[in-house]
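The structures come next, written out as structure tokens.
Just so it is clear, none of the values below were taken in a lab; they were calculated from the coordinates. For clarity, every value in this text was computed on a predicted model and none was experimentally measured. Cβ atoms are built from the backbone, for glycine too; each structure is taken alone.
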Structure I
Amino acid sequence: MSRAELKTVAKEQIKGKIGILFVMFLIIFAIMFVCAFIPMIGGIASFIITPAFSLSLCMIYLSLTKKEEIGVGDLFKGFNQTGRALWLNILVSIFTFLWSCLFIIPGIIKKYSYSMSFYILADNPELTAREALSKSKEMMVGHKFDLFVLQLSFIGWYLLSAITFGIVGIYAIPYINATTANFYNSIKS
């Protein structure tokens with residue numbers, strides 16, 4: 001699928017669902033905001049729940065690509081795999097950091113190699129974190145630059161979101177996430 005096709009399909013998938021996706025974003029924001037104000041425990045809680053929320057969001061956007069119904073309860077599906085999501089996040093962070101120690105460019109390249117690991121774990125809950133990471137590396141061979149260009153094509157949306165103090169983000173964030181989920185689906189086969 002071309003970049004334009006991925007974006008067109010994403011626009012159709014989020015149509016009529018912006019409200020629920022925005023409510024989900026607000027819930028995550030509120031939880032993370034509260035965690036930020038709890039001394040020490042809040043930081044630990046954020047460290048643990050952020051990967052679970054990331055996994056949940058991948059599940060939600062993959063559901064959108066399959067034309068399945070989504071609800072606020074789906075926001076907590078990733079918590080069934082909190083341990084794996086946390087371990088995957090730690091592995092991605094460590095490996096990206098180690099590659100970045102060589103030079104910044106290898107770190108960026110590896111970040112793109114690992115970029116589909118949460119989607120893979122969301123799509124295949126039976127996998128371990130290490131297996132999801134390995135599958136992401138395999139899947140992204142020959143596709144890292146494609147994802148880079150796809151993400152770069154959203155720069156206008158990021159600028160508009162910044163200029164409007166996040167108001168445009170109500171539409172842009174789901175649009176970008178749905179497009180990324182479609183990118184995953186297009187390269188997974």
Structure II
Amino acid sequence: MVRSLFFKEVIPFLSMFTLLILTTIVVDFFLHQLAMVWVGRYLGIAGTLLILVSFVYSLRKRKWLQSGSLKSLLKFHEFCTWLGSLMILVHGGIHFKALLPWLAIAAMLVSVISGLTGKYLLKKSNQQLSSRKKELLAQGISQEEVGKSLFWDALTVDLMKKWRAVHYPVTLVFAILSLIHIFSIFLFWQWR
């Protein structure tokens with residue numbers, strides 16, 4: 001059971017994050033090899049726009065928009081934020097010139113990790129809890145006994161549901177740091 005849980009829930013989570021980091025390294029490497037490092041500056045703009053566009057899902061979820069399937073908009077949100085994060089990571093490169101952009105990137109990475117946590121771990125945990133409850137009820141065990149048997153699992157799932165308590169504030173911190181970074185670029189960029 002634990003082995004199955006690991007392969008179904010943890011591996012996809014780690015794979016998506018690892019793929020993001022490895023793809024960033026590969027793209028940054030090739031941009032350096034092709035003497036096209038300047039492309040990274042513009043990838044930051046494109047990545048930021050993609051992440052902004054991904055918030056269509058949040059607008060629909062909060063009923064500020066009336067059209068669009070939540071399920072398809074969630075997939076769109078996940079794709080745009082992953083690709084936008086990749087572009088922003090390439091934009092940041094492996095350069096330690098300023099603290100503010102690195103703080104923004106760190107906040108973005110925590111936001112990506114918390115988003116992936118919500119996507120993989122919470123979804124799978126809910127499915128597993130529901131499945132286990134159905135199994136126990138099918139065996140003729142009373143609702144009360146099922147509740148007692150699944151207490152710790154249900155408590156864990158309830159705690160995991162609070163991932164948004166991390167995701168939203170970290171995303172807000174990322175947004176604020178990004179805006180300060182963008183504002184400082186406009187102030188200090190050599191406009192020649």
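Numbers at a glance
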read-out	value
When FRET efficiency 1/(1 + (r/R0)^6) of positions 120 and 160 (r between Cβ atoms, R0 = 30 Å, to 0.05) is computed for each of I, II, the largest belongs to	II
Among I, II, which structure scores highest (criterion: distance in nm of label points 7 Å out along Cα→Cβ at positions 88 and 128)	II
With mean count of other Cβ atoms within 10 Å over residues 48-55 derived as 17.1, matching label from I, II	II
Structure from which 11.7 was derived, Kirkwood radius over Cα pairs in Å, for residues 24-71 alone, options I, II	I
Origin of the derived value 0.95 (Rg/Rh (Cα atoms, Kirkwood Rh); candidates I, II)	I
